[in-house]
Structure 1
Amino acid sequence: MGSSGYSLFLEGLALGVALFSAPGPKDTLVIRQGVSGGSIWSVVAICVIADAILIAIGVAGVGTLLKNQRYVVSILLLSGAIYLLWFGGQRLLACIRNQSMPIFTDANTGNQRHLLRTAFILSFVNPYAWLDTVVLIGSIGAAKPINEQSAFSAGTMAASFLWFVLLAIGSRKLSGLFRSSQAWRWLDAGIALLMAYLTLGVMQDFIRLL
């Protein structure tokens, strides 16, 4: 990789860090798993792989196409808002019913499958994941010469990997603070508020497209 390749890698890395460090549904799932001591690296793997797939799709040219398809983006935003609202509602109900503190049994195949399914859905249903990776990163990457696209894409993918690994390690360090059900209730209340905020933002973007 030449000097231009390194500069493009760093450009992609900087853009990725700026985008991925904004809290979202995937981040909250990783945090919940981390502070609980439950299975976390499989969730991290799904989040990172999903971002890599979406970035590759976007740089391949889909991002440029979607950028001009208001109807498709509107459907994406509306479906994402509905799921974010449902996800936040589940956490709010758990907080109200004092059922926030999870009981993880990694040996239970059903629970593990449910966890991985949730990680998969949150990775691909969140509209901002598509807008950030496929539309924004994709349109920027697709505009670059073909021989420069791989370095730029690698930088953004590296940013996703670093962010989720650091988030997982950091949340593990906080596990001692979450030994009481009250702490879990506060976490779920915060997650519910965050999901409501994200839903509001998604709906505002949706209305602007009408």
Structure 2
Amino acid sequence: MSDRFLIDGPEVADFTILLAHGAGAPMDSASMTAAAGALAGRDFRVVRFEFDYMAARRKSDDRRPPPKAETLIPEYRTAITELGAGGRLIIGGKSMGGRVASMVADELHAEGAVAGLLCLGYPFHPPGKPEQLRTQHLKGLKTPALICQGTRDEFGTREEVPGYELSGAIEILWLEDGDHDLKPRKKISGFSAADHLASMAEKVRRWADRLAG
């Protein structure tokens, strides 16, 4: 297995979750590390990987904008192949990572290679540009999908998203006052970041158990 993977949770699990990072932060960012830990605590084997552009940033001061999400599809496929996960596989990621996974999910699901899709903070549109929707391919999605979204996520709020045309295969877990990292403002919401991560992991566990059933 490639040494570019970060793995949390048991060595053997009924589900492996493969997660890619968002556009601007690496696979070991605080938010991804916390999310992976929460999922591992629910007996998932959680595997994180980086796209080449992000891995290259560790070796240089190159800070060019990330590639377009569509161009990263081959890298996601390669990560799945290199991982060679036994058992059931859920693919997904944080923000852009989840978006890329959503673009390959149906083909892999039809092949029996993927059981589900998990998106942590889906980027429905760029911040401040609600007219630039990234939902066209989600209208006919056939793969069982779970999107965990903060209600005040600037990439798609609870007020905006219900108006989108989305596949019935998609479930959405709304986390009160959560931002794009699912973090709430405790004084306003009464919840902590740890509370929301625990709720996220519990929901993913129940959802995955239904997939298995």
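Source structure of the calculated read-out (helix-only ellipticity at 222 nm (-39500 (n - 2.57) for each DSSP H run of 4 or more, over all residues; to 500), -9500) within 1, 2: 2. When relative contact order in percent (Cα under 8 Å, 6 or more apart) is worked out for each of 1, 2, structure 1 gives the greatest result. Consider the structures 1, 2: one of them gives 31, 21, 13 for semi-axes √(5λ) of the Cα gyration tensor in Å as calculated from the coordinates. Say which. Of the options listed, only 1 reproduces it.
None of the figures in this text is laboratory data; all of them are computed from the coordinates on show. Please read these numbers as outputs of a predicted model, since none were measured by experiment.
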